[in-house]
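Student: Pasting the structures in now, so scroll down.
Laboratory data are not the source of any read-out in this text; all were calculated from the coordinates shown. Note that the coordinates shown come from a computational prediction; the quantities given were computed from them, not determined experimentally. Cβ atoms are built from the backbone, for glycine too; each structure is taken alone.
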Structure I
Amino acid sequence: MFFIATLRQNIFIAAKYFRKGLRKDLISNLINNVEGYNAGPFGSIIMVIEICNKFGDGKLLVGTPSAMYNLTYKAITFRAFKGEVFDAIITNLTNVGFFSEAGLLQIFISKNQMPFGLVYSENKKIFIDPMKPKEKLGKDTVIRIRIISSKNEKNPNHVLGTINGQCLGLLTKMY
């Protein structure tokens, strides 16, 4: 799910940037430091959309040729929740399950969370149902997934999913 969150970030800027274009350098530094990274309970920062505070004087750091600016900004964040459904692309297959991606989100689907009857073919690196040989789950296949667990504090972009259920599973074949 996407959110608009108001966040704060300390930006450290070297003395060589103390010039007329300081504001531009601060914004560029902020965007490079935060976009694509984890913002704790808010999820991952997708994009900075607004700088909320005026740029006042930074605090000079004693013993270093730099200053610290505390910036408040609004950003679009993304966090997956249990029960959400995503369309994803399979990226890697193993005999115990497969990994897929939906944007920044990496989803692992265990063999236990697949429909009964799917068998892993080691030489072709696909999951196939012997009763429906045309339906194959291989690399670059588009599937629909439901999130069953997103409780990973270190990286909220790694979650567990399932393709068991109504309207879940294979969507189209990309190969």
Structure II
Amino acid sequence: MNKSAGQLLLVDENDRVIGHSEKSAVHRLGLLHRAFSILVFDDEGRMLLQCRAPEKYHCGSLWTNTCCSHPLSGEAMADALKARLSFEMGFDCPLFHHHTFTYRADFSETNLIEYEIDHVYTGRFNGVPHPNPQEVMGYRWVTLAGLRREIRSKPERFTPWFRLIVERLKEAAGNGQKLNERAE
């Protein structure tokens, strides 16, 4: 068995893999690692949000993007995306790369640090999600305009990475990029 299986990918500032490590150590030490975030929209243009389960290791009970996680050592990104979306939200849909960004957030209440190169993907889905209650406390569909207003008025209700993603969606729209077209 591959000793590194199940471990997060450590990367340099150019997203080149430089090693791997166990998830809790990566977040305790604030090591730069690869992550992904999925944004799913319906045909009306609404985004599917999830409220993270209270038991999550950080940001429990906060609203965030449809799904997020980390590709594991030895796992292709496409496989990680499909598996995690199905595991957390109970459905699958085609996904498209939208953009990639780096962020860092310190969580004083848990003494954990998120330092990630986050690959953001978008997709379309018009059915009913079947969220995993161990991962997701609730879900809702929102318009981007309503979401932006809510983030401005109550930012503490949302995960830090999701607030950054929503801002980047605004920038991408300003540059004429559509949500389901590959970011260059």
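Student: A value of -7500 was derived for helix-only ellipticity at 222 nm (-39500 (n - 2.57) for each DSSP H run of 4 or more, over all residues; to 500); which structure in I, II was it taken from?
Tutor: The structure behind it is II.
Student: For Kirkwood radius over Cα pairs in Å, find whichever of I, II sits highest and give me its label.
Tutor: Checked I, II; max of Kirkwood radius over Cα pairs in Å sits with I.
Student: Supply the structure label, taken from I, II, corresponding to distance in nm of label points 7 Å out along Cα→Cβ at positions 51 and 75 with the calculated value 2.7.
Tutor: Going label by label, the one that fits is II.
Student: When distance in nm of label points 7 Å out along Cα→Cβ at positions 27 and 107 is compared over structures I, II, which one is greatest?
Tutor: Result for distance in nm of label points 7 Å out along Cα→Cβ at positions 27 and 107 over I, II: largest is I.
Student: Tell me which of I, II gives 4.0 when you compute distance in nm of label points 7 Å out along Cα→Cβ at positions 59 and 99.
Tutor: Matching structure: I.
Student: For the read-out relative contact order in percent (Cα under 8 Å, 6 or more apart), a value of 26 was computed from one structure; give its label from I, II.
Tutor: II
Student: Suppose you compute distance in nm of label points 7 Å out along Cα→Cβ at positions 35 and 139 for every structure in I, II: which one lands on 3.0?
Tutor: Only structure I yields this read-out.
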